[in-house]
Each structure stands twice: as C-alpha cells, then as structure tokens.
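Engineer: So, here's a batch of structures to check.
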Structure P
Amino acid sequence: MLHLSEIHGAATHLAVVAIPLYAVVLLLARLRIAPWLSAAEPWVGGGAVAGILIAGLTGLLVRGQSQTTLRGSDISVGTWHFWLGIVLALLVLGVVGWRWRATRRLARGGPAWALVAGAGAALVLVVAQGYLGGRMTYQQAVGIQDGGQLAQSASGAARLQTAMATGTPMVRAGQQAFSEQGLGCAACHGDQAQGLRGPRLAGGVELEEFRGVHGSGLFPPQIVSDRDFAAINAWLKTLGR
C-alpha cells in the first residue's frame, strides 16, 4: 500500500530537479546565453511550483507521523526541515510570480539580478532542506514503514528480552527498557513517565493505544513484542496515575 511519505518523497524529487534547473535558466536568460531557453522557462518554473506545492502539502500530512517517530530533541531536525520548506515555498512562489508578471509586461533585458539571486537562494535552501531530510530518512528512518530510529529500538528490545530471560523481575526490566538507555521512551515521556513532548504514561497504557501510535514507527511489533510491552507497562502501573 502506498504510504504518504512515499508520495512526499516523489514530490520532493520533482522540486529538487526543477528548482536548480530554473535558477540556471534564469541566469542564462540574464546573461543572454542560449535565448532558445526562453520557451522552456515557463515549463521549468511551472515544474518548480508544482513540485514545491505537492511536496509542501504532503509534507504537512506526514509531519505528524514524523513527530511520533523522532525521539526527544531529535524533533528539532524535523522542525528545521519543516520551516525551511515553508521559506523555500514562499521564495519559489515569489520568484516565479515576479518573473511571470515581468514577462507579461514584456520587460526587456532578461530577468533582474534580484530574481536570479532569489533563485540562487532557493537553490541553497533546497540543498539545506535535502540534507536535513536525508538525515531524517537515513539516520533516523523517518518515513520508512515499520521504521523509525530502529537501531536503538532493536538494541533496547534485545536487552529487555535478555534481562527477562535471565531472571530480572518484569517490573525492573520494564523500567530499564523505558529509560533513554533502553528503548528510549523516557526521551519523550520523561524519566518517570510524567510526560514531556509525549503524553503522561504513569499508571499504564493500553496495548491498542501503544500500537496505534507506534505500530508503524519507533516500536513495530516485529521489534517490540506484546511481552516486551507488558514488561514496560508493569513498571508504568507501579507509578500510579
């Protein structure tokens, strides 16, 4: 089944190709090199606008999913990625709109240097936003079905399973797994499950609710089993509501 993050990735690639190409076309037009490119300019500009709009809309839809996938302060990567996207969208729309109005007025001398500079700034933002998006995807597995920051999830689950297999009491094993050194739950929910960026969990939580939030993110069933959840929940219940 097609995932929203996959649609976002496809739209992003359109923008990544079209925006730098549009910057080059504007520069060549300003320098009056390859005048035949003037016929292609509206199409390239349209592609840049389409790419940035589709990427922006799909990005808004998957932003909430990334927030349930990123741990603790790592959400700052997603926040920077999001706001750079907003600035980039406004800049691209402004440059393309300005150029379109100038063309309608039959302005002579090619695009103004300010337009070329704006397109160059958009190119820099594409690189910066792409870098942050790459970090989220390749280092933290955001947008990958049953992904998330799986390295810590897998190692934390393995330590929890080893602890229970070697006789560690369930409550104690669950407390260790909840910590930032275990599965990392405390990074979002607090050391005592009192709630930080994530909601308060002290007193326990239902398995269905846990799977509904993290089933295709940080803690998919393939990594954190129902038995692992039961150990963590046993500790949560000792905290009281």
Structure Q
Amino acid sequence: MTDPNPRPSPRRARTGPSAELVLAAVERAENHRGGEPAAVPVWTILEHLDVARRSAAARRARSQLEALCVTGRLACSRRHGVLTWQITDSGRRQLRRARRSDRAPVLPESPQHRAWHNAHTAAGQEIERFRADLHDRLREAMLLLDTDPRPHSDAWLELAEELSHSCRLVGSASHCLYEWAEPDDANADVDDGVDPGDERLGRDALAHLRALRAGRRNIALWRRPRRD
C-alpha cells in the first residue's frame, strides 16, 4: 500500500531538493503572486517545497537556489531590502527538458490549494453547528421581543454582536463549502471580492458587498471573540 504521506529517502534528505524541483517551486511561486512582481522571496519558495524555514532542508534548498543563480537558471535581486529569486529563460528550458523526460519534478501540494482544502474541509465539518448557533441567536431575539418588562438596551446590544458573528460564520462557511472553486495551480487563486452577477449592481452596492466579503475565506476568523 502506498504511504499517503511519504517521507524523503535518506539519500534525498542528505542531498536536498533537486535543481528541477527548486526551479518548479520558484516557477509556481511566481505564478501564484497574484499580480505582484514575479520575483519571490525565499520563504515563499520554501512554502512551495513544503519545507520548514528553520531546518536543514531549508538550508539545502537555499544552497540549491544559490547554485542555480550561479548557473543562470535563476536571477537573484533585492526588493525593499529582501532577497528575491526569479526563474530565467534558461531555467524554464531546463524545466521543460525535465518534464519531457522521466525527471519531471513533482511538487507537494501548493499553499493556495492547501488553504482551499483546509477551508473546504473545515466548512463541511462546522456549517451545521454554525447554522444551529444562528438559530439559537434568532430564537433569543424573538424571546427578547416578547419579554415583559422590556429588557435593558444592553441585552440588545450584546445580542447584536452575537448575531453579527453568527451570521458571519454561516456566510463564510457557505462560501468556503459551496462557492469557492478548487484552485488550478496554473494561476493565482486570489479572492478579489467579485462574484458572478456583480455586473448588475450599482457602484455603491458593489463596494458595500465587496467590503462585506473581505476575509470570507479566512477560517482563523471563525474563532468567537473573547470577552474581557
């Protein structure tokens, strides 16, 4: 049976990633920049190699980057004081040759696909709980409306905060589960806040919706705010 999470062989652990694998990581990292300058910093390359920043594997990857720069497969520069790397035409030709042979580099799951996969899985696990929580908040609001004597205004203000968070959770999970399409690694997967049908909206309505959509893929925001 194939191990779903194979570990590198002792030989590969000693020698580090191949030149072709590092070139493929740089190429994919460039493609996923989302409109930013193509050159990428080393930590982004390490993410595409699925290598921890402070590790022996990271040191070997950096050595490979330097070697590829010396041979002209990569171009090295600085942007805002940060060392960046960019694949050259020579590096692309080497990658094409490798892909036509049995040396085609196989990269681990990309950061953007991992983000989609984690969010999609989490949404499937949590959406019914989020919906139940929202139902409870709505029922609480109905009970407050029927309370006699009338509740203090603080009860409504606190419930408004709870309702807002509950609605946000359901909306975010719904987007991650039903609307966020699985990304294609050939392109950057960036949530620009624009959805199908937006062309029918006026400028102000669209601006309002785009503001609401900000962070809808960030599952770290699903944690309920702590009260002091």
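No lab work stands behind these numbers, since they all come straight from the coordinates. Because the structure is predicted, anything quoted here is derived from the model rather than measured. Cβ atoms are built from the backbone, for glycine too; each structure is taken alone.
Engineer: When helix-only ellipticity at 222 nm (-39500 (n - 2.57) for each DSSP H run of 4 or more, over all residues; to 500) is calculated, the result is -17500; to which of the structures P, Q does this value belong?
Structural biologist: The structure behind it is Q.
Engineer: Shifting gears a bit: P, Q: which one has distance in nm of label points 7 Å out along Cα→Cβ at positions 50 and 130, as calculated, at 2.6?
Structural biologist: Q
Engineer: Could you figure out which one of P, Q the value 25.4, 81 for Rg and Dmax of the Cα atoms in Å, for residues 66-193 alone was computed from?
Structural biologist: Clearly, the read-out refers to Q.
Engineer: If Kirkwood radius over Cα pairs in Å is computed to be 21.4, which of P, Q is the source?
Structural biologist: Q
Engineer: For distance in nm of label points 7 Å out along Cα→Cβ at positions 90 and 154, which of P, Q scores largest? Display every interim value, and only then the final one.
Structural biologist: Values: P: 4.1; Q: 7.2.
Top value of distance in nm of label points 7 Å out along Cα→Cβ at positions 90 and 154 goes to structure Q.
Engineer: Identify the structure, out of P, Q, from whose coordinates FRET efficiency 1/(1 + (r/R0)^6) of positions 74 and 138 (r between Cβ atoms, R0 = 41 Å, to 0.05) was calculated to give 1.00.
Structural biologist: Working: P: 1.00; Q: 0.15.
Source structure: P.
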